[in-house]
Structure I
Amino acid sequence: MPTKKTTTPIRKSPKPSAKEGNTATFQAELLDVATQKKDTFELSSKVFGQPINKQLLAQYMHVYLTNQRQGTVRAKTRSEVVGSTRKIYRQKGTGGARHGARKAPIFVGGGVSHGPRPRTFDLKINSKVVKKALYMALSDKVTVKKLYVLKEASKIKPKTKDMMDVLKSFGLNNAKSTLIICGEGANNVVLASRNIHNVILKNVKFVNAYDIVRAQTVLVDTESIQFLQS
């Protein structure tokens, strides 16, 4: 008998009902730093409830990573290599090919033929696509329950030990990589987290979809949530 083929379902963000419209909310775990207790935090579907478009995310990733290339590599041609231009041996009678200088590409220390030159790898992408990709990445983390909201983050002392204690108290210290998104007023969080090897810090104004996708867990303070939803 032929076996029935099974397919893995594609993970999609839940869609709000018609009654809810654009005002539907999604929930994330709220981590209260002051009391070290967990609660739930409501998130707007406009930012954290977007359906996942893999093609759009892949397009953004390709453009973002390509734009990180500097394109500053440069190889010297035979006209740029330092060396003598005297004829290395007589024209005829040696049994070898005729040559006029040691700077030819076939000699060790000579120039490079068709080598790399400075160039730009910049690709353009629509700003709306960039914003959409960010919302999709955040929505995906909410769907898999890997996005947490930090309450009272300003009460964290600027000490690495205190930040490690906060992560341990909520069971997040063993994450392969943790992205902390904070606002301008969370300077203590930056000072307390910058020496932790598996923690990546990003200001909410400069965070992008690539940072969110590559992180295993994402922590966002309440100030940054308000900025994203505004």
Structure II
Amino acid sequence: MKVEIWSDVVCPWCYIGKRRFETALARFQHADQVEVIWRSFQLDSDAPLESGLTVTEMLAGKYGVGLEQAAAMNDRVTSIAAEEGLDYHLDKAKYTNTFDAHRLIHLAAERGLRNEMKERLMRAYFTEGASVGNADTLVRLAAEVGLDTGEARTALEGDRFAHEVRADERRASMFGVRGVPFFAIDEKYGVSGAQPAELLLEVLEQAWAESHPLLQVGSASSGDSTSCEGDSCAI
């Protein structure tokens, strides 16, 4: 089974959705046969690398509200994140461009460290207040998950994996993805938003059942002494 997940490393609901999906996957009987692919999605592809703005200031400007109201919005999602064991400090989060962060995840995927890189970037942004658009920060985070620092810096200084990021975004458009997180299971089931783990587990089980139908060998006929029907057993 293949699960593709579109998300952005600076999307608060995406981190919550990641945790909820992981909870669902841990309960899924066939988890060892699920391939999880993180797809790139930028909430704001025009965001500068160094904006000088906090997320609170960005939200206030985007929605035309005061700083207190924007902070209240952050407080709400912070409390929801805490229910999933996540420690948000959005007052420290820095508004930045995430294109290079997504390129770094593609590099990590080639080294079998895709999920580790995704998790490290999100924790750096939401908990530590790190600028995940800064090249030096990205190289440091890459090293922490086991990537070669020289390779990471060379990739970021060039345009390596830019095509892959844009391909992910085109694929999202093809699927009609307008917001994230978005989960696509075997290109058949689509789940939008950070849905509860119970719902995600239900979708996984349904998708598995449809792709792995039970093949019945033999059939029980009336009077068959080897089976029971209802409260009646032939002996």
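Things worth noting here:
- Value -8000, calculated as helix-only ellipticity at 222 nm (-39500 (n - 2.57) for each DSSP H run of 4 or more, over all residues; to 500), assigned to which of I, II: I
- Source structure (of I, II) for relative contact order in percent (Cα under 8 Å, 6 or more apart), computed value 21: I
- Each of the structures I, II was assessed by distance in nm of label points 7 Å out along Cα→Cβ at positions 102 and 158; the largest value belongs to I.
- For 7, 28, 31, 18, 6, 5, 4, 1, 0 (P(r) over Cα pairs in 10 Å bins from 0, in percent, calculated) the corresponding structure among I, II: II
Where a number appears in this text, it was derived from the coordinates with a stated rule and is not lab data. Keep in mind it's a predicted model, so treat the numbers as computed, not measured. Cβ atoms are built from the backbone, for glycine too; each structure is taken alone.
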